[in-house]
Structure P
Amino acid sequence: CVVQKNDTKKMYAMKYMNKQKCVERNEVRNVFKELQIMQGLEHPFLVNLWYSFQDEEDMFMVVDLLLGGDLRYHLQQNVRFQEGTVKLFICELVLALDYLQSRHIIHRDIKPDNILLDEHGHVHITDFNIATMLTKEIQVTTIAGTKPYMAPEMFNPTKPTGYSFAVDWWSLGITAYELLRTRRPYHIRSNTSTNEIAHVFKTATVMYPAAWSAEMVSLIKKLLEPNPEKRFSQLKDIQDFPYLSDVNWDAVLQKRITPEFIPTKGRLNCDPTFELEEMILESKPLHKKKKRLAKKKDPSKSTSSQGCHLQKHLEMLQRDFIVFNREK
């Protein structure tokens, strides 16, 4: 839903997660990890976290409000992205990936669904739900992500080296290809088995339409290099590439380059649901919840051993939740 801060009149998007459902689905650790990661990040091409707080039933995250829709939505609307548009998207996204790398973070789920546009057409990466921090001590080998966008090395968890930041750059390559062609380079679905995927990577040949410029084809090939050691996976690789030699990177970072694709200017079709100050200042936000009162009147919930177990987890969640305010 949409919230507004009274003093600045600034609008934000607010996501709320039911505590009981998170406990039952064993998602609490992921939510805490996402909050922990997002609290340490701020970048022009990310969806930034501004506040996090809780009440008895829910955890709340308040983030940048982006009204341009995600890239999946635009693909479904049959938008044909021109090469110049995708080139700027790539430039903006590699600045975000370089920033994440400097913070030792692998996003692991770069795809059109997780790239939102602002009203001017600039991209912002969202959803850090399965992001992870890379440390020298711990190798990352977990298979995590959306299969059609996952790099080949992620399907070799037995390899002692694990995988690194290069997996996000592979996902960027798949995304760029899909934006230009409205289909992905490999026939991999979410239900394709790991063995089948390994076979696809060994046998498939990626087709590049003749209409694409040789420079764009060459760039995407560098991102879709199966060997992570040879793949473009650093900002310097991109900046030194001839196709991007004309890019003013400071202007890109400051959003001074006007995107060719600007989302349709639709007005915000809903009033701000809540005033943010009230929600942050009150321990129980002012949108009084009938179910809260109903729960309190239902003693059966807390008497069973299952209810006691749930209550214990909810109390731990309440205790460990990290309240955040970027302005303080």
Structure Q
Amino acid sequence: MKKVSGILDVAKRAGVSSATVSRVLSGRGVVTQETRSKVMAAISELGFQPNHMAQGLRRGRSNTVALLVGDIEQGVYASLTKHVQPALEAIGLDLLLYNLGHSASRLANILARADAMRLHGIIVATSDQLNEEAIETLSTRVRDNALPVIAVGLSLQRHGIPSIIYDDRRATRTSTEFLLQTYPGPAAYLGRIRGSASGSERYRGYCDAHAERGIVLDERLVWDSAYRYKAGFESVERALRDGIVFRSLQTGSDELALGAMAAVRAHGLRIPADIAVVGIGDMESAGYLSPPLTTHGGFPDVVAQTIADLLEDFRLHRPVEMVTMLERPFVKRVSA
């Protein structure tokens, strides 16, 4: 059986001390580029695999990052998880996934156990507006324990928490303006979710587009709904059954858009000839629907890489970007 190489073997091959090898592996302390190159060459030649768990325990922290998602059934979070895992693996970190299920108590329970789990970091990916207790707990982790915490979909930078957010308001303003200009007539909105940060921003964009044209909002054309296929279908089916007239529809998610399109077809109407539909998120299947869905881009791979970059900034004590604002390009297809 081939002997497994250790730090002492790497140190001997590189002609340095074991402490120097440890500094190279941890990224802590001062090491010249020449020495770092020698150590990395020795690691490659020997096929050395660092024991990340042991390293983490020696530092009093594991190499596990907890990803807390708002609702794993929503496509946006499943897609984000798929991209976050390899991004973390590339920097030697493991992923622990928690489904919050839009539950404030579940979030509180997870945060209460964070210290015992010796986490390397926490990523909170949800559009749910957090209560003051949760925000204070997260900001305290950063302030007192130097534990990296990153928010995705929430603006928590004023609490000392780096935040990755989309410019959702601009996105829905752009597409609603397009709908009002291209399809003259009432434009409805589906997905104004009270208590959702992104839901509020997306609805504001819809309102902005109407205000710019001097159009008074009709509350009968604005429907609160969870981001679910079924919810999209039921809301639009009910509106059409009640005789509510609208020429186009801006939705708060691609899932809602799919449900809405099914309801439109169920009433014998055509998309976009009778009712144009726009989503947001650009889920993987959006371009293969019938008709292909007009929507806004999501780029979960970019979000995942940004998360990994921020965690590395924390680890190497580099300045951390407090706000990363991502644009959502308008993806024009057939549904609008």
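With helix-only ellipticity at 222 nm (-39500 (n - 2.57) for each DSSP H run of 4 or more, over all residues; to 500) derived from the coordinates and found to be -14000, which of P, Q does the value describe? Present the calculation step by step, with values, prior to reporting the outcome.
Values: P: -11000; Q: -14000.
For helix-only ellipticity at 222 nm (-39500 (n - 2.57) for each DSSP H run of 4 or more, over all residues; to 500), the value -14000 is produced by structure Q.
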Supply the structure label, taken from P, Q, corresponding to Cα Rg over 2.2 N^0.38 Å with the calculated value 1.10.
P
Taking FRET efficiency 1/(1 + (r/R0)^6) of positions 11 and 179 (r between Cβ atoms, R0 = 35 Å, to 0.05) from the coordinates of each of P, Q, which one would give 0.80?
P
Ranked by FRET efficiency 1/(1 + (r/R0)^6) of positions 123 and 187 (r between Cβ atoms, R0 = 30 Å, to 0.05), the structure on top of P, Q with the greatest value is P
Among the shown structures P, Q, from which was the value 15 of relative contact order in percent (Cα under 8 Å, 6 or more apart) calculated?
Q
Kirkwood radius over Cα pairs in Å, for residues 147-242 alone computed as 14.9: which structure among P, Q?
Q
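Taken together, the values in this text are just the output of simple stated rules run on the coordinates, not laboratory data. As the structure is a prediction and not an experimental result, all values here were calculated from the model. Cβ atoms are built from the backbone, for glycine too; each structure is taken alone.
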